[in-house]
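Structures given as structure tokens follow.
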Structure 1
């Protein structure tokens, strides 16, 4: 994640992973989730924080989920239903369940089918926000599979040349297993910047970069700008000259695979629901697993050891910075903003949850 979105070191409060997950699990339990679902949802949320993906961690998302449960827009006890399936595919009704625990169920279904058929996909509609796309994709790694995960919800992004937001942020994630190198895990929205970063920018008092958002009439803002509410967002690429038609079209593709393929409606007609798509590739159905992992290792090592351009110290690949961040945070704790700590104090007090989030 860009440095501008990290909590400044001089104000951060570091808390232990175990304490954070325990508190988040307790909050989900108070919202009415089963013991298993509360633990799974907490795991997905804290996964984002441990890997430095604060946009989809406790800071930004947990309070939204608590509000959603309070209003009744999120179903704490969804009855997930398979609407249609074949040997290698299925469509699922999430019954307004939070994707942080419904998503792993759907990915597990894709994995089980892929064990028999080589690859499988699951489209799921009538759901709610599902957190970091990478969390769901990486669930395939321990099965020696490649995992893909994508989601759509809402309409906050402008079509290229458009003045009305009609497509979603629609992130896409892919996770590829390795032998010795950190896994390749790519996770990105099809917008110029993840929508949750707008909220982070406000909390941290930083500006938005050129090509991320637009004026109310759809004109791309090509200068740094203070974050404001309800700013139309630009597709990945920013402008047509920068390739925004690619991000825009990929966003539409994800909407089709997630929403329409499961019998739902496009994001702009979703009325608060979210749709998802999961794919599992069983590597042994395509090639030798060990040989594949060795070749991916060579690929990743070659990338990270390649020459750097002037002014840069390292070449990264997707998943490497997050892997290193996770190592640091397991040792030194998760950095949270003081405002987030105060929110936790307030909500745990209100829900009669013991305070256990000690400084690391």
Structure 2
């Protein structure tokens, strides 16, 4: 215990600032930090979004799985984002987002695995630890203790303090992705986009591509034939109202593309921002996405929506709209109420020319 207290003291004495978020487990770790004097120098905020609804609100999205590596990564990205919002004058290299999500022993026998995920997000790397625990090997308190040891070790490492990871019989998976300079510049608002090509994109296909699938490739093929232009995949790494992508997620996404593929990574979350960034371009878009573009709930009010949409005219932007399955119904361009001022900028592919009901979300849930 004395060794732990001394380690936490060293962390408190460092220049590093932390936002900590945990769900399903990991509360003992933040408690350990707060018990040692000097915590106000280190801990900026802590969150415990324990219910599913609370997690949805924290991430501003409904995750595929609440206890998973992907969810933990989003939690750590949001924690780091909150650090930058609180410590706007601090050097970003001293800010750390820490996240834990776990499914641990409880009062009844769980059908699923006992497991935990920990993610650390800094301005230069993303590091994660994943572990499936053996059931009936530890009590709930002992499982929490193991998580606390991991959290302390990972935070100490981020602060430049040596501390060995705990030793136990289960296997762990550790992943660390170091940011490229261009990624850091993008997320720190030093540049607007990073591209695989020197040429400016003209036919742009926005999406998360998590994962990239045959439906995306077919849409690209049809759009290229229609326009005679080369398509560029566009990934938004920094959305205004959702957690930014971690470096692990950026690498995982970009690694899907071949050397012959063209891609651009931006900080433009809205299509009005993309239009301003890439004027005189054509966007490949699903009908379900186009519906959201015209949904007033994503804007301050109707006037704000109209102002954003008018930018498509200002920057001479057009849309190729592919039909998509929405709530068990196939929706194409003809089914969407499009504002009159941009109607002529939308060209549709109907069900006869393209239909592919596969989705990245469905593929992730099946994985």
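Odds and ends about this structure:
- Source structure of the calculated read-out (P(r) over Cα pairs in 5 Å bins from 0, in percent, for residues 143-198 alone, 4, 14, 16, 16, 12, 11, 10, 9, 6, 1, 0) within 1, 2: 2.
- Computed 13.4 for mean count of other Cβ atoms within 10 Å over residues 7-14 - originating structure among 1, 2: 1
- Of the structures 1, 2, the one that 0.95 was derived from, the read-out being Rg/Rh (Cα atoms, Kirkwood Rh): 1
- Which of 1, 2 yields 23.9 [mean count of other Cβ atoms within 10 Å over residues 151-158, calculated]: 1
- Highest-scoring label, criterion being relative contact order in percent (Cα under 8 Å, 6 or more apart), among 1, 2: 1
- When FRET efficiency 1/(1 + (r/R0)^6) of positions 87 and 279 (r between Cβ atoms, R0 = 25 Å, to 0.05) is calculated for each of structures 1, 2, structure 1 comes out greatest.
Here, each number is a calculation from the coordinates, and none is a lab measurement. This one's a predicted model, so the numbers in the text were calculated from it and none came from an experiment. Cβ atoms are built from the backbone, for glycine too; each structure is taken alone.
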